[in-house]
Structure P
Amino acid sequence: MMLDVKEVAKLLTVSEKTVYRWIAKNEIPAYKIGESYRFNRVELLEWATANKIKVSYQIFDETLETGGSMPSLTKAINAGGIHYRVPGTDKESVLRSIVDIIHLPDDIDKDFLLGALLARENLGTTALGDGIAIPHVRNPIIFHVNKPVLALCFLEQAIDFNALDGKPVDTVFTIVTHTVRSHLHILSRLSYALHQPHIRRIINSSSSRQDILDTLAAFEKTLTSKPVED
């Protein structure tokens with residue numbers, strides 16, 4: 001899960017000098033181990049997504065271990081559902097509504113999940129700007145689900161998520177996974193997808209479920225990474 005400066009530069013498609021400059025300014029999450037710096041892959045991806053830094057598609061290959069395939073965004077959203085007019089007047093009440101409506105097994109402790117999501121928000125906003133947020137737990141918690149779940153929720157009213165651009169959030173993606181590997185895979189694909197203008201447009205317009213799923217499915221077919229499940 002830990003990366004060095006060279007690997008970070010490659011995944012963020014910047015120079016190593018730029019990475020060191022970010023470190024010097026305390027702008028990027030990094031850990032000094034001896035005379036070297038190391039980066040947590042999940043924290044790095046969160047940071048890049050929040051700061052609208054495009055990641056290389058090669059990160060998809062890096063999230064996969066030997067063999068196998070990972071679920072597509074379309075399949076994960078089908079599992080979590082697309083929900084409209086989700087109620088809430090502040091961050092906590094919105095997250096509570098999302099936890100209540102997301103498609104999860106009956107034995108999932110939803111109060112625990114809500115607490116984990118709120119704890120992550122207390123460390124720093126998960127808002128990406130342009131009205132979109134991706135609340136998730138800081139260190140991926142393994143829940144008893146048999147596949148990654150990604151819920152897309154359009155809020156009944158926009159709320160303050162302390163976004164860097166100052167815009168209130170009206171669209172929320174929430175990730176619940178069964179392995180750390182699948183959490184990173186879904187987060188990396190979602191981050192990459194949200195950098196595509198045509199996907200941003202269809203999400204920002206609160207399009208129909210089928211239009212959203214069709215757009216994401218077509219986009220994922222263009223990616224030159226290891227196979228994902230349809």
Structure Q
Amino acid sequence: MSNACNDHYKQLHAESGAVLAESFAGSRAEAMAKSHAFIGDLGLWIVELGKRPEVPVLQATHREYQFALLALSAGHYRAAFSALRLTLELGFAAVQWSANERELREWLRGQRDTNWLSLIDAEKGILSKQFVLLFSESLADEAAQYRSAAAVYRECSEYVHGNAHTHRSIPEQLTFDDASFEAWQKKASVVRLTISYALAARYLCDFDAANRSHLENTLMDQLGHSGGVRALLGGPSEVSNG
């Protein structure tokens with residue numbers, strides 16, 4: 001029995017290896033590399049934030065995103081979407097709890113859960129103009145542009161809850177699925193964008209020139225379209241057409 005069990009999981013491992021090869025085939029390698037780069041981006045934020053009390057939440061965000069990408073590469077698509085949802089939720093929670101240490105301490109003690117509706121609330125959530133104004137006046141008017149995070153969270157939640165269409169869209173066998181791969185990459189790009197904005201809006205004005213320079217490449221990669229971010233990094237607020 002033990003040999004049969006061992007052989008079963010060896011076979012699944014081999015099938016995941018075949019999916020891994022497909023996940024990096026052709027132009028998909030570029031998509032994987034772009035998604036992988038965000039692991040380093042979050043790592044830079046963690047370093048720059050140092051010993052701030054909310055850093056453990058951002059570290060959890062970092063781990064979940066890496067797990068999401070690992071699951072995607074191996075063909076575990078439901079797990080990939082589920083971990084991507086948790087990445088978004090934890091990333092937003094880190095920002096919200098940076099302004100409410102009591103809630104952060106309650107979460108760390110296991111006395112509080114994250115609340116997505118609170119995180120995304122149009123009047124008080126971290127993408128509300130009122131919240132961003134507390135930390136970055138120059139980025140407050142841009143906050144509404146990033147509300148697409150709500151749609152991505154809802155779509156990923158359908159995989160967590162096992163909605164009927166997710167059973168039809170994910171292959172029954174462990175095999176590469178281009179539609180699932182592309183759907184994850186599209187949602188992940190929104191997750192990366194919105195978390196990057198939330199972190200920039202919360203912390204960038206508090207950083208000195210050295211901190212900002214350490215983050216400049218990742219900020220320009222994710223948020224180079226933002227006039228407020230460019231200005232905070234010492235560049236022109238308008239994109240040159242020359």
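The numbers here are math on the coordinates, done by the rules we state, and not lab data. Values in this document were obtained by computation on a predicted structure and should not be read as measured data. Cβ atoms are built from the backbone, for glycine too; each structure is taken alone.
One of P, Q was used to calculate distance in nm of label points 7 Å out along Cα→Cβ at positions 13 and 37, giving 2.1; which?
P
When helix-only ellipticity at 222 nm (-39500 (n - 2.57) for each DSSP H run of 4 or more, over all residues; to 500) is computed for each of P, Q, which one produces -22500?
Q
P, Q: which one has Rg/Rh (Cα atoms, Kirkwood Rh), as calculated, at 0.95?
P
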